[in-house]
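Structures incoming, each one as structure tokens.
Here, each number is a calculation from the coordinates, and none is a lab measurement. Treat the numbers as computed from the prediction; the structure is a model and nothing was measured. Cβ atoms are built from the backbone, for glycine too; each structure is taken alone.
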Structure 1
Amino acid sequence: MGLKKSERRAALVRYLAENPFATDEQLAERFQVSVATIRLDRAALSIPEARERIRQVAQARHDPVRALEQQEVIGELVELELGRMAVSRLRVGSEHVFARTGITRGHILFAQVNSLATAVMDADAAVTAKSELRFYRPVRLGEVLLARVDVIGRRGRVAKCRATTTAAGQTVLAGWIWVVAWPMEHTGTSGPSEDRMEDE
């Protein structure tokens with residue numbers, strides 16, 4: 001048996017406080033009502049749509065990006081604490097998938113977490129040194145990718161980052177990315193040794 005309108009709306013407010021990125025479609029599925037009903041509930045409660053909620057969260061939760069331009073981050077930058085963690089959100093569009101299958105191209109998934117790993121660096125420039133990532137399932141057109149990168153170790157200029165991407169609550173990519181804080185004026189080709197990257 002479904003919730004009464006007042007109960008549903010109270011539950012909606014509580015749920016969005018913990019899950020601000022939930023779409024109307026996801027909310028409709030959770031509360032077992034139509035998308036139109038969710039939109040009416042949001043309007044009555046003065047709750048903005050998902051895109052606006054993401055902007056509000058992003059404005060409140062992220063530091064200025066240093067290592068690249070913010071528009072170079074793949075997806076919408078939702079949260080950023082320099083030197084610690086970063087989160088982005090990407091809705092898969094037709095430009096991200098193979099035309100025949102509707103499956104997201106692998107380099108899109110990689111680019112999302114890789115750009116986050118660069119953005120999280122508290123440096124004027126950063127480059128990827130190495131990555132070890134596993135893809136768990138295909139991601140299809142229309143799905144929403146929520147990517148998170150956490151800095152879990154550091155040695156010298158090299159940071160080891162844990163990267164995870166989920167869609168509909170399921171892990172679709174996970175692994176590690178090593179990123180180097182790189183001086184802007186650096187013109188040489190030598191990089192950090194494999195030993196330095198593996199020590200963390």
Structure 2
Amino acid sequence: MKKSIGILAIGIMALASTQALAKDASKVSAIGVVGYYMPAEKSVADLYGKGIAFGGGLSYEYSPQISIVGAVDYWKGSKEKTATVGTTTVKTDHSLRIMPITCNVIYNIPVQKSAFAPYVGGGIGYYSAEDKKGSVSKSKGAVGFQVLGGCTYPVSSNLSIAAVTRYSVATVKFDDGDKKVGGLTIGGGVAYSF
């Protein structure tokens with residue numbers, strides 16, 4: 001039931017964003033981000049590591065202070081595990097792929113006499129995860145939440161660079177136990193306004 005409500009909420013936000021985009025395309029920006037992802041759960045970080053995450057999305061400026069952002073991110077962590085059975089050493093790769101599809105509302109904090117534009121926001125998303133151990137792969141998903149903050153700096157009339165910090169919370173239920181796939185991402189990116 002929670003999954004259905006979450007997917008419905010994401011669908012409604014996406015539909016509202018589409019309607020807004022159709023009215024005024026000049027307020028649309030394409031966004032690309034790269035960051036360093038650190039899983040919140042220690043066991044996930046120990047088993048799969050930390051590392052580079054990247055993503056992209058679209059932003060619609062609803063008003064000077066409010067933007068709606070739809071995004072897709074990607075992270076994959078892996079580690080080789082070694083086990084000894086008798087006198088034989090067996091190596092297997094363990095990997096976890098996380099792909100959140102999110103919709104966020106951003107509040108652009110008004111700052112006078114500064115080119116830097118700070119912002120805060122939050123939203124909901126569907127967190128798809130694939131857990132692979134050797135040749136066995138299992139995929140599941142869950143609804144999650146995130147909060148974020150950062151600042152942008154205009155490079156030209158259509159191009160801005162940004163710094164962002166994001167913390168997400170999502171728990172995916174696999175057959176062998178729950179995995180908290182949320183965590184902290186610190187990174188930067190670019191936005192191009194059409």
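Listed values, structure above:
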{"read-out": "At a computed 15.2 (mean count of other Cβ atoms within 10 Å over residues 133-140), which of 1, 2", "value": "1"}
{"read-out": "With Cα extents along the principal axes in Å, for residues 77-148 alone derived as 70, 25, 12, matching label from 1, 2", "value": "2"}
{"read-out": "Value 0.90, calculated as FRET efficiency 1/(1 + (r/R0)^6) of positions 45 and 125 (r between Cβ atoms, R0 = 30 Å, to 0.05), assigned to which of 1, 2", "value": "2"}
{"read-out": "When FRET efficiency 1/(1 + (r/R0)^6) of positions 157 and 173 (r between Cβ atoms, R0 = 41 Å, to 0.05) is computed for each of 1, 2, the largest belongs to", "value": "1"}
{"read-out": "Entry that produces 14, 30, 26, 16, 8, 4, 2, 0 once P(r) over Cα pairs in 10 Å bins from 0, in percent, for residues 29-116 alone is calculated, selected from 1, 2", "value": "2"}
{"read-out": "Structure with the greatest value (metric mean count of other Cβ atoms within 10 Å over residues 101-108, set 1, 2)", "value": "2"}
{"read-out": "FRET efficiency 1/(1 + (r/R0)^6) of positions 37 and 93 (r between Cβ atoms, R0 = 25 Å, to 0.05) - structure with the largest value, from 1, 2", "value": "2"}
{"read-out": "Origin of the value 22, where relative contact order in percent (Cα under 8 Å, 6 or more apart) was derived from one of 1, 2", "value": "2"}
{"read-out": "Comparison of 1, 2 - label where distance in nm of label points 7 Å out along Cα→Cβ at positions 53 and 85 is highest", "value": "2"}
{"read-out": "Which of 1, 2 yields -5000 [helix-only ellipticity at 222 nm (-39500 (n - 2.57) for each DSSP H run of 4 or more, over all residues; to 500), calculated]", "value": "2"}
